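Down below are the structures I want you to see.
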Structure P
Amino acid sequence: MSNLQLALPGLLAESAVEWVWGDDFDEVSDVKRFEHTTVMRDEVVRAVAPRAGGVYVDVTLGGGGHSVALLEAEPKARIVGMDRDPVAIEAARERLGPVSDRVSLVAATFSRIRDELDVLGIERVDGVVADLGVSSPQLDDPERGMSFRREGPIDMRMDPNGETALELLDRLSDEELANVIFQYGDERRSRRIARSIKKALAAGELRTTLDLRRAIVRAVGPARVGGVDPATRTFQALRIAVNRELEELEQLISALPAVVCEGGLVAIVSFHSLEDRLVKRAFLEPGWAPLTKKPVVPSDEESSHNPRARSAKLRAARRVPAEEPE
């Protein structure tokens, strides 16, 4: 656990060490010098509506963009920042250093939110923020192997734990691989692609991300002019499978009722229909009141400045008393 821990009056277990709390907050302008492209920054802040003394969990900390935005909006709010990527934790530690008395950093997957809050002695929080997109540093780092635009190992992990994408490809049968590509990538040519990938693997021709793309192109042909690269859906599917992204999201959603206080707010930004469907369904369950009927999408201005934000959808809901069973 990080040594950047904050005081949480009234939320600590009796046996926990009481952290120091002061009322002499400086303005949060000391974090404004940090530059970071944060998707739907203002929309997330409006949805969560941080209040003085409130405790909020940013379960996808990244570089700290949403956390900074929440602290700017309410200097007396507190943040617990979680991320499975140790590189992201270190980047956020530097960015949030000037306000470290209001921040606690936790290196963990967000499915562990309940366990990690227990370690911190926190029973309930006032809000949770999740940005489910892959960060630009992860996509742009060839050593992560998440993109076919630069050559790198076939890895795709968001953290150093678990099997790599190459190990996954080796473990799965042709049929299992085709199912992964179809289910997580919505790729109709999944069987052809799976056969081509497994053939390249058996021939010892699958060592880098560019090798993987070549195997996919051999199955489906090159990209059309102005079209989406033929490897896009398969790379997405493998990344989702390697990082168990949908399972992680399901576990986060199931944990929220035991984490968020009554009246607390949750804002989740998703980037593909599989994620959005899970969030939409969860917020229609008893105990949640969606803030909008339809998801909020980025403005035209944001989409033009940050093309990776174009597919983002924000859904937010308030925690309300569950209906009493009859």
Structure Q
Amino acid sequence: MQRSKPWDAVIIGGGMAGLSAAIYLARARRETLVVDAGKSLARCVPDVENYLGFPHGIAGEELLLRGHEQAMHYGAVFADDMIEALRHAPHGVFQAVGKQEVYEARRVLLATGIYHLPPDIPGVRECLGHSMFFCKDCDGCRCEGKRIGIFGWNNEAVEFALAMLLYSPCVFIFQNGHESQWSTRHEQWLREYEIPVYPDKVIDVHHESGDVRWLELEGDVRVELDALFTVRGDVYHNKLAQQVSAGTNDNGEVRVSDGMQTTVPGLYAAGCVTPANCQMIIAAGDGATAAQAINRSLFEEDLETHSLHRYRKNQLEHCETEPPVEAVTTT
């Protein structure tokens, strides 16, 4: 992995955004390195049902493996490493400091993603991706006709519950002992649509092989359910962006332009670490958008610095650079 010159692009993160970008950049003949610590949330999804081209669903792990293989097929290189720091280096390049290596790059793409906060109740982690979910757009459809609990106490929890009425008549909210933080308007909606609310603290979850069966509340109350959604919030992996003073919004998402460039020239971000709707297919699309913008910026830089000569010199010395030409005679 030791190199005397920087990579054209280093992609930090091997999830949907990072893999999509790697495919585009490698196909553009850019020297592309993906540094992946294996933390993509897609690995935790046993069945992705809303990704284009898979009518019967596909495991998130399998989708990642296919993207990895496709990127390698076109020449992208992968490193199993955890990037701990990002810094500027001389001559307009970046240094991504990993536990194993220091990687230099002309451009960097942050595809570091997000962490969804699960409910703070014992035993719930075994249900992740099976009967406990974070995204109504991804997983609401799979809960058709089920008893659906929403874990939360803010406006978003109310809106989740109301949205789930399109899938099930049995939808309710767990406040987990917290004071309600929803607005008067949201309180009126709860009453208008007769959404049950359980205010007491949840002390345990009972499940069978990841399928939730009931939540136990203080006061010896047991509430049966088939699916649980949570709106506790998200943690955006923006540390590297902040180390080079890239802008973030109030939520912690990395701010980007239409071409996915951050407020720092040469630094791009794509996927769930940005304000994009956190969907796998959207992340993949944003990765492709970022890759095209990166490729264009590298091309413009090569023209400005006359660096295309490093490609052309070898072609002129070793390749046929003019097509055969024959004179055409007419009778």
Give the label, chosen from P, Q, of the structure having the highest value of mean projected area of the Cα convex hull in nm².
Q
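A value of -8000 was derived for helix-only ellipticity at 222 nm (-39500 (n - 2.57) for each DSSP H run of 4 or more, over all residues; to 500); which structure in P, Q was it taken from? Let's see the in-between values first.
On the way: P: -11000; Q: -8000.
Label of the source structure: Q.
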Comparing distance in nm of label points 7 Å out along Cα→Cβ at positions 105 and 177 across P, Q, which is largest?
Q
To test your reading of the models, identify which of P, Q gives 3.1 for distance in nm of label points 7 Å out along Cα→Cβ at positions 57 and 297 when calculated.
P
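Where a number appears in this text, it was derived from the coordinates with a stated rule and is not lab data. Just so it is clear, the structure is predicted and the values come from calculations on it, not from any experiment. Cβ atoms are built from the backbone, for glycine too; each structure is taken alone.
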